[in-house]
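Below are structures written as structure tokens.
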Structure I
Amino acid sequence: MRLLLLVTLFSAGLVGGDWSRFRGPNGLGVAEEAPLPDSIGPDVNVAWKTDLPMGKSSPALTEDRIFLTAHEGEKLFTLGLDRATGKILWKQQAPDRRLEKMHQLNDEASSSPVSDGENVYVFFGGFGMLSYTADGEERWRRPMGPFTNFHGMGASPVYHDGKVLMICDQDQGAFLIAVDAATGETVWRVERPDMVHSFSTPVLYEPADGPAELVVAGSYQMVSYAVDDGRELWRYRGLTYQVKSSPVIVGDTLYFNAWAPGGEPAVRLVLPPFAEALEKLDANKDGELSKDEVSQEWQPGNWDMQDLNKNGSLDARDWQYYSQRRTSTNSTLAVKMGGRGDITESHVKWLSQKNMPDVPGVLLYQGVLYLIKNGGILTTLNPEDGSMLWQGRVRDALDNYYASPVAGDGKVYLASEKGLVTVLKPGAQPEPLGTTDFGEAIFATPALADGKIYLRTRSKLYCFE
């Protein structure tokens, strides 16, 4: 009951038609201010639909605008749509575009916009950051990169108190930056030398006393920074090597899931320190390990991913990263907020190593924690202790999932890669209300606000009511 009350108060205090960033108010994925449809489809409860260029970013809303990013050919765009009609009011091209290496499931327009309620702020891995007014007038531009993210950039910017915060985790030179929302100038920048490529969008924590925090999940660890000056407040060690989903915070508890290949106990392997490995394996005595010098037993499954500086061999930093990967832990966990320093042993409320999603974030709704993973496997957990309540496959939607689940008005919405959208009645054992096939891919997380659902498919943006 206490947790349900916290969720209700959190939602009531922050939602109110606001879905100005990836996954809504502070990334929670919940909107409770108005009735939402029991079923949606290409021709079911459609208020309007608009053709869009390619892109996988999720909608950000203001009172009368919808913002999205997209690309056509070799051009990157920010779009401003009329929220009432879906009409594209403006389409601004980024001044430059740099083609960067990325995973086939990633996209040049994968980072979602964020708004301060009037202006919009966007990030492209192939350019950097830009800001526009509600009417599409450029306010500032900030070229950034090139980036060394093995799979391409994927995190989205966050806005708080006149600052736009952007995490740029990459294989070399990872950093977190806060820029002035009015000018794009640097307010502060924090280097993250022990981080490599990750894709998780940060969340905010505003305690009753103490500074506002930006909580950033990265490779092997989660770190909290003071929003005002970027100083580190606490650190949790024990995540997997490559995080994609985003945390959620309700009350004083953070919930997070992180999964990557090789993080299961059965495939863990403890490697020797680099100096010991050199002594045993470095046949040509050049101080690094080439691919033909590493034994098959210790060979990385993807050599290029472990070779962070791409020089063809593994140095001390590469080996440390690879060693950590072979002993990293996939997990879903709950962390008590308010700690300082290293909280690894002191603030973890519970941790589970079963049935973790890869990309979708967890959803906490009406006292139940929901996790959706590839294969349409849905798991519900007790958020108080992490115990499993139920597990089963989503009927008629046995597919891969990249969009995060969202909820409101007593309904949970799931969207699969192939475009299967399922509506569930929430509970420890959710009840399917129906599944509709949109006939094309869905990667973007839906936006919910004021009794409407905004859903981006491969070629369209739908509004349902």
Structure II
Amino acid sequence: MGSEEAPDDLSRKALEYSAYYAGKIETVPKVPVRSLDDFSVWYTPGVAAVSRKIEKEADLSFEYTNRWNTIAVLTDGSRVLGLGNIGPEASLPVMEGKALIYKYLGGVDAIPIPIRASGEDDLIRTAEALEPALGGINLEDIASPKCFGVLERLRESMKIPVWHDDQQGTAGVILAALYSALELTGRHLNQSKIVLFGSGAANIAAARLLIQAGASAGETILVDSKGVLHSEREDIDQLFLKNRWKYDMALATNSSRVKGTLRDALKDADVLIAAATPGPDVVKSEDISVMKANPVAFLLSNPVPEMWPQDAMKAGAAIVATGRSDFPNQVNNSVLFPAVFRGALDVRARTISDTMVIAAAQELAKFSKEKGLSETNIIPNMLDWNVFPAVAATIGEQAQREGLARKAGSRSELLEKAQSTMERSRRVLSLLMEKGIIRAPPEDSAAGK
């Protein structure tokens, strides 16, 4: 779903279209209204019977209302991708875009909710207060390290799934792509030296998930702007006070106590996962050349990767992935988060565990292998429609295995449910466009006159 248009042209269209449509999403009824008499059923007096039922058993709200399919895309706008701390109002267009992807790819009704929060506690209180209305929460674009504490505390306190896509989503797609890349290069996760360049939300979460999936903690090394992370670094006490998640990684990883720069960390490494600073030339050819033969290089910063893929391959990389759609092997959260929530919502899951994310990554990798692995095809893309219900069913199955589901279902039932919900969402959109209820973009409308 990439675009060949120039960034300036895309920016112009985004501004023009946003004003033309006055937003990307709206609320549409899903019940028939044939006459005003129907409101006697949908609202008063009939609705009182539904409320009394739910009063006696709160979980019936998942059966009698759209709570089962509703999530919030919740942010404080403190770290919007590529834009920084732009605040809640300016983050709303991004959250609407996320909600649109949720609906189009996952059939999930996502409500964008940017809030003005004074800190971590305020964010947490708001999320907890919203719980009765929601089947889940997608935390989005929250600054690090605040995002770690918010996710951790909400996963403990809430009885609906709370997911931070910048952590769990990114980690999940990295793991999925890595499974494929390791297979193509004849490697195994538990025997590979993995260097993660950048120690923000994405790579801290990726390191944690990789280790839980079987990677060697001792052979995992993180590098931040000050160099290699290790237990003896001079700022280790400051990390303990300011960022205990990075501190924990400093203690748990890098058993050889490698010190120095990225290049020092990359010596004889099998894998580089860069989620650091937009490039190019942040990672250099000399860095790739000190790795083992035929290494794997994920260069994930946007809009410009830390190193151009062609340069990484010239330096010896066998498999290269980026975060961009105009290069092969786009590592994109959009192939994961709509399906993860579809599956979690369909079984009324209480949380999304790390092991559920690992199962989803394995399903993505399995799909890629069945489709045909190659150096330029290590992970599905957003046009691989069949992967979304497959991942959703895997999430639902895993939630049941872990005792986290309120509702049971076989794999075939979960597949059918996910597929029908996803297809209905796209069918409704297509019908609205065909009927002209959703107007063509301004340029197309003018051309059609």
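Read-outs: derived from the displayed coordinates by stated rules, not from any lab. Here the structure is a predicted model, which is why all the values come from computation and not from measurement. Cβ atoms are built from the backbone, for glycine too; each structure is taken alone.
In this comparison of I, II, the computed figure -14500 for helix-only ellipticity at 222 nm (-39500 (n - 2.57) for each DSSP H run of 4 or more, over all residues; to 500) is attributed to II.
A value of 17.4 for mean count of other Cβ atoms within 10 Å over residues 33-40, calculated from one of I, II, originates in structure I. Can you spot which of I, II the value 0.85 was calculated from, given it is FRET efficiency 1/(1 + (r/R0)^6) of positions 249 and 321 (r between Cβ atoms, R0 = 30 Å, to 0.05)? Computed on structure II.
Quick one: mean count of other Cβ atoms within 10 Å over residues 177-184 came out at 17.9 when computed from one of I, II, so which one is it? Source structure: I.
Suppose you compute mean count of other Cβ atoms within 10 Å over residues 305-312 for every structure in I, II: which one lands on 21.9? It must be structure II, since only it matches. Out of I, II, which structure matches 22, 12, 7 when semi-axes √(5λ) of the Cα gyration tensor in Å, for residues 113-160 alone is calculated? Computing semi-axes √(5λ) of the Cα gyration tensor in Å, for residues 113-160 alone on every structure in I, II gives 22, 12, 7 only for I.
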